[in-house]
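These are the structures, in structure tokens.
A short reminder: the numbers here are calculations on the coordinates, not readings from a lab. Predicted, not measured: the structure shown is a model, and the values here were computed from it. Cβ atoms are built from the backbone, for glycine too; each structure is taken alone.
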Structure 1
Amino acid sequence: MPSSFGALEVGTPEYGGGSPIAHSHERGVPVVAFHGPAGTPDARFRLVAQHADVTLPSGRHVEALTFDRRLPGPELRVHEGDLVEVTLVNRDVREGVAIHWHGVDIPNAEDGVAGVTQDSVQPAQSHVYRFRADVAGTYWYHSHQHAAAEVERGLYGALVVLPRSPPPPRMLDLVAIAHSIGGVKLLGSSDVEQRRPVRPGTPVRLRLVNSADTMRTFALAGTRFRVVGIDARDKNGGGELTGQAVDVPAGGRYDLVFSMPAKPVRLAVRGEDVGLVLGSGRGDAPEATFERRFDPAAYGTPAAPVPDHFDRRFEVKIGRKLGFFEGGVRLGWQWTLNGKAYPDMPTYMVGRGETLELSFSNSSKLAHPMHLHGHHMLVFARDGRRVTPWWSDTLEVGAGQRYDVALFARSPGVWMFHCHNLPHAARGLVTHLAYEHVMTPFRTGSATGNDPE
């Protein structure tokens, strides 16, 4: 790879069976033209990226990268329709920082990808993000500069967009964000199981977030519950569940609701000592079980109609092949898309207003949580069979699996499209979805200070 290159200078354009689309890495509308709205913000935040020695509830110390010296970073809560302004300040992170608003469908210039939508924020520098929080739901934010390292080390936090309508009286609304830092498992800010008193009859909403690199499986023991949201989109019409564990892909979010029973309730994470016990303190919380798994493909009502026409159809075939790294010095396995290894990945070219079909398949032996920035995908088929459609922005494609999704191209820009097992992305499982007549003036590579993965 050259020491400086643009996102659209590498890779091979693919047109999905449609007519070729005009594109150029030198001419076109720059991504900075697609910025957030002006005006007085309804919610304003300041996040300071800095090193910190964090003491965990167990007494263990971890050397972390943090926002505001907290692990995870501050939980940002806004309301649907708010104009949000966030100022990122880099105090001492030498490699630079950028903030990606994971799952938030925002203008491309606010997407926070170093070398694609902005330059990384260097020490003593700052950057302002502005976007409209249009859709209520559970989101999160994280660095997209050296993301594989900086997210794992602590540059992440939750973003909650609350609906304008008031919540049920006395509702307890909790974020439970699962992470791993230096091999230490966390749920929220704790590396041990925590307890919280909750009165019987209290409505509870648990917002499960997985900021780690691999699947986390949650179980809720001691109550019936409903799944009401996946990836910040409502999952309507589902009945009550009991004894079903919930798989949350890396980067994904699931919202669960229930009414607090008289006896304690336990939220557990499979294979980990962290967890959360809710209750009045009377009686022991039941042990969690993980044998039965929730299936979003067979739950609730369809999220939206499946289009009967697609302007373009793209294959997203994930695989592996042997290749050389570091200029031919080292031989190893390389991730591939459609048989091509980085940097010769397919660039998916689209026109604004088009309806697209993406067909994911995975011939590798590992699962890949595929995340498309700036868009939600309507999942409508798995392994060739129609399912109850649901919206997703981070879709786990297991080994040997196939998923078909619909995508509505309504947000022009150059959008990163990658595996959210971030070490996989850092090793090449990353490409872009690019709109006609849009280019990026930003550059990545060893000479630029920008390295998004």
Structure 2
Amino acid sequence: MNDSISPEPNSQPMDVVLARPEELVEGRCPTVALYLLVKNGESCVGRLLDNVGPYIHEVVAVVNDTTDKTIDVLAEKCKQHDLMLTAVTVTAETHPHLYILDVAETYRVGKPLAGESYEGPFTGKPLLADWASLRNIGWELGNSEWKLFLDADDVVVDPESIPGLCLALEERGVDLATTKYQYCTTPDGRSQSEAFRERLAANVPAIRWHGAVHEVLRGQRLAAHIDGNLRVTDMRDSKGAGLRPSGRCFKILYHEGRSHHWQVPPRTFLYLAMEAKRTMPRLAEAALNRYMELSTWREERAWAMNMRGEICEAEENFEAASTWYRLSLLEHPGVKAAFRLCYTTFYEGKWEESVGAYNVGLANKSVLQVVDSGEVLEDASKILMASALRKLGRVTEAMSFCEEALRVFPANSALQALHDGLAKDISRGVGG
């Protein structure tokens, strides 16, 4: 899962899909401000301004805990692109109310959720713990009609779509739009995961950031999920990202839960489970159980069930994992749950169901995936398909999948061995 998804907790999103570039209208060019939250982005923020600079009018940057020349680079690039720059510096000294002290005692307030004891590690330093309030500091600044939200290490694939998209949203009465965000990419550019992320907001007071971490934008009018325009890739090359304290998001969510006696929004439990599922699986299960008691949004509930499956899968309890993935698919059609079910049923030896789950994953690609999807799971599942189809005696189909998988994973020796075995089967006339 990515850092954030757009619909507010316990609500169904309202979709206005502008899927094709030709739907974008020509005419008046709305003014657009780029809003940045950046830490030590000297190495990449200039690239972003070169990327979107021709299509925006000003930059509003909240620069937190920065020790490099980020502001200097911003100033130089804004001068090159004739953009107005407003920069706000935030530290534990200037805004102490946004920070907690990262020591053991901070996380011992209230009561544990599942009898857990969090043992760190701790840095002993201030930890930024209210990201929505941090963003809202800069969110109140700027004079443009639209606000474009990006990270310093993002790249917009089609920045030329920004002006027309803003105008199209205006005509439809939309004041908040999310678009596809591709992240965790492989070296050849394939997406390991992608989801929707807030990108454009009208400059109106009602739209604000909410959430201590994995923060989201919320408005009061119509929100749009736009699939096809303003596509963004997270390049993951900001040096600021490497300075994040270990377990930062978990610490913020855990402190929030304990300090509020676990009277927190459903999504806090969901995000806590996401952060804890590998290191504290029992806490993650307890958080997911609490979430399921509170949540009514079916797609997000499906994500929670998929997360339960991943916890079971990590423990090699494939039968339980398969059960959770099936429940996830019953709750809402998803790509990730289907391809994960392909994996777990394969290791249960249920070849037919594994093949069926793969086909469900392909079919679900046509469904709007607000929460999570990606290319890599599909590619990896092709290896399983080749093996499962061979087990079922469908050798010709197996060879087709094996060859597709080899084009993606040419150095995989086990896959090459499977290919050689299938070639021998075909030469002997084995299977169909």
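Key figures
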{"read-out": "Structures 1, 2, by mean count of other Cβ atoms within 10 Å over residues 58-65: label with the highest value", "value": "2"}
{"read-out": "For -13000 (helix-only ellipticity at 222 nm (-39500 (n - 2.57) for each DSSP H run of 4 or more, over all residues; to 500), calculated) the corresponding structure among 1, 2", "value": "2"}
{"read-out": "If Rg/Rh (Cα atoms, Kirkwood Rh) is computed and equals 0.95, the structure in 1, 2", "value": "1"}
{"read-out": "Origin of the value 24.2, where mean count of other Cβ atoms within 10 Å over residues 194-201 was derived from one of 1, 2", "value": "2"}
{"read-out": "Comparison of 1, 2 - label where mean projected area of the Cα convex hull in nm², for residues 226-353 alone is highest", "value": "1"}
{"read-out": "Relative contact order in percent (Cα under 8 Å, 6 or more apart) from the coordinates reads 16; which among 1, 2", "value": "2"}
{"read-out": "Comparison of 1, 2 by percent of Cα pairs over 33 Å apart, for residues 170-401 alone - largest value held by", "value": "1"}
{"read-out": "With mean count of other Cβ atoms within 10 Å over residues 34-41 derived as 24.0, matching label from 1, 2", "value": "2"}
